[in-house]
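For reference, the structures are reproduced in the following blocks.
Read the figures in this text as sums done on the coordinates, not as results from a lab. Just so it is clear, the model here is predicted, and its values are computed rather than measured. Cβ atoms are built from the backbone, for glycine too; each structure is taken alone.
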Structure P
Amino acid sequence: MRILVLNGSPKRDRSDTMCVTGAFLEGMNEASRQEIRIIHAIDKHIQSCTGCFSCMKNGGSCVHEDDMREILEEILSSDLLIWSFPLYCYGMPAPLKALLDRTLPLSGMAMQKVGDRYEHVGQADFSQLRYLMICGCGFPNSRHNFEPAVAQFKLCFPGRHTIITVPESPMFHAPEAAIVTEPQLALVRLAGKQYAEKGEIDRPLLDKVCAPMIPEEQYAAIVNGEAGAHGNEAAAP
């Protein structure tokens, strides 16, 4: 399987969320060898969409000449897109959002009704694609945090999507937290293996992967204690 990872964290490989994504990919490789490419959005020259719609009217040709042309080719030649990003202001970091905006050339101006909503008709064939969102945040719970990002992802990719949300993700780079992070990453690897074998993750396993690793109050107390000396970085892993 050709897998394209779109990493939205400006920390690149040091991203807390990428710890989860890396474990998921390890699990997929346990099932069968995967062809994986990782793009760090922060390293790419991606200009902001101007909303001129030239791409939707002219066969996918954008007015910008930047790295998005190559990225779109990578997307179309992939089987699975993994959107890996930390939660920034309840959504994607700006570099990844710019990349998402610039996927507009894949769609045309024409619309069609699908179920109870209208969608643009594609200008390219990407029917083979599946979509996976892996999102981490520094808060101790999932409630009232991930909902905006999840809603956007479901609307952008209404079919063949899987969503993994991981609270308390700064713990993955804390050596003293290994007693809880290592078992959690083992669950993530199991989820990756299951996804590679079945194309989905069983609900009970997915719930465990998305659950807090330690009690919410305990995590908040730890973060607040560190914040007094170092500043609170938990909201932007």
Structure Q
Amino acid sequence: MARVALVTGGTRGIGAAISKALKAAGYKVAATYGGNDAAAQKFKEETGIPVYKWDVASFEACAAGVKQVEADIGPIDVLVNNAGITRDTAFHKMTLQQWNEVINTNLGSLFNMTRQVIEGMRARKFGRIVNISSINGQKGQFGQVNYSAAKAGDIGFTKALALENAKGGITVNVIAPGYINTEMVQAVPKDVLEKNVIPQIPVNRLGEPEEIARAVVFLAADDAGFITGSTLTVNGGQYHV
């Protein structure tokens, strides 16, 4: 029987690539999204992957949403915590709302989502949890104190949860993408990308969403059972840990 995978923020950008790659690898996939109904509907029509709308920053919404996914598709074997937002500004100008929104969505969601599935994974003696962090959670980034803090927290969350569940057939790993060719990066002015961003990347190009997706498929596989608590950097050599 095909394993069930749930991808948060799974209808656009990196998340969409992950959802498609997992489906191509034989998983039954569900994708969540937060607000863009038109993009989610287009994704559903193009891929046949069911989509579910809820706010991953809300524990109650995650509890209800996961319950619905499991009723529709089956117990979740693979959870990909990908959903994330940015509220960039220099720290001395940052509002409490900008801080809380990013922390709650990019870090709090890992608790909100994983808490819903961890007991079932432990009972079934199998689980794959893949958390999507960022190069900026490893090295920091000007104007992203909130985002960098949350993404660094994702890495700590991963390491601790991996230790707790290593004996139970559950692996927990994190992928830290560099600059990936998504809508978010495409919004950066072309001259800034060409003069300031790409020259910092040794392979001399942006990454593609599919390259992150292939890493997720690798970590989600049954054969990856000896890899847990690891951070896989996919950044074109821009930053080494």
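Of note:
- Set P, Q, criterion percent of Cα pairs over 34 Å apart: the highest-scoring structure is P.
- Once FRET efficiency 1/(1 + (r/R0)^6) of positions 57 and 193 (r between Cβ atoms, R0 = 35 Å, to 0.05) is computed for every structure in P, Q, the highest value turns out to be that of Q.
- Origin of the value 11.9, 38, where Rg and Dmax of the Cα atoms in Å, for residues 1-48 alone was derived from one of P, Q: P
- Parent structure of the calculated result 0.65, given that FRET efficiency 1/(1 + (r/R0)^6) of positions 33 and 73 (r between Cβ atoms, R0 = 25 Å, to 0.05) is the read-out and P, Q the choices: P
- Origin of the value 10.8, where mean count of other Cβ atoms within 10 Å over residues 89-96 was derived from one of P, Q: Q
- Taking relative contact order in percent (Cα under 8 Å, 6 or more apart) as the criterion, the highest value among P, Q goes to P.
- Label whose coordinates, when distance in nm of label points 7 Å out along Cα→Cβ at positions 17 and 161 is calculated, return 2.2 (choices P, Q): Q
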